[in-house]
Structure 1
Amino acid sequence: MEQLLAHLIGDYVLQNHTTAVRKVMSSRYAFLHALMYCLPFLFLTQNVTALAVIGSTHFVIDRYRLARRFKLWYEQLWGSTEPFGSAPEWLTGWLIILIDNTAHLCINAAALRWL
């Protein structure tokens, strides 16, 4: 539960609109966001390696829109848009957000547990 709260605070509460928009176009903004994202995790660990993994993977996932790339890869691999199907654009957007958050949460859990 603590890891989920740290993620939500770091990814949503500590991120302003400007950073949210510019982080996919600018490594500077993506780095700033990743740095701010790590702040709540300081309450969970002071392990520099774990924090570096959490921050650096967050940077890469957000800066390069890996969730969106996963969707495109899935479509190319299977020649289909499933699980997105003919879903409305707003739903596809939420599915990409869920993929993004799932990736962050899995990586964070592994870093906090094994590093």
Structure 2
Amino acid sequence: MNPPLFAIVSVDSSVRSVLGTNPVRVFPFGCTNEGTVLPYAVWQVVGGEPENYLGNPPDADSFLTQIDVYAKTGLAARACALALRNALEPHAHIVSWRGESKDQTTGNFRYSFDINFITAR
């Protein structure tokens, strides 16, 4: 009952080049441990629904998924978001660019977007 986000991005060479290989720094539930090496991305399901039918049980689910990239520079955050976008778009639809920001406490840059998966059961 989750989108195959990590399975897709963890094997993509462009994602691995910007977000590492051991581990690939893409974490679920919208959070990671303090001290995680930058850059990294977090993701979380923020909505979705089953594909309901009158006469049959659902055969697919949609997952609205928020992705947030954190990096030391705005350029690095954008590069990571670009790699993630390119890896994910063949499998899902980007539905929102949530914007860019800089955290006043940490000084880290953030790039955020939403993607919608439709996943067969």
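Given a computed value of 14.9, 45 for Rg and Dmax of the Cα atoms in Å, which structure among 1, 2 does it belong to? Write out the running numbers ahead of the final one.
Details: 1: 14.9, 45; 2: 15.1, 53.
The read-out comes from structure 1.
Looking just at mean count of other Cβ atoms within 10 Å over residues 62-69, which of the labels 1, 2 belongs to the structure with the highest value?
Working: 1: 16.4; 2: 21.0.
The maximum falls on structure 2.
Quick one: helix-only ellipticity at 222 nm (-39500 (n - 2.57) for each DSSP H run of 4 or more, over all residues; to 500) came out at -22000 when computed from one of 1, 2, so which one is it?
Working: 1: -22000; 2: -6500.
Of the structures listed, the value fits 1.
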message: One of 1, 2 was used to compute distance in nm of label points 7 Å out along Cα→Cβ at positions 54 and 94, and the result was 3.9. Which label is that?
response: 2
query: Hey, relative contact order in percent (Cα under 8 Å, 6 or more apart) derived from one of 1, 2 reads 26; which structure?
result: 2
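Bear in mind that the values in this text are calculations on the coordinates, not laboratory data. Computed from a predicted structure; not experimentally measured. Cβ atoms are built from the backbone, for glycine too; each structure is taken alone.
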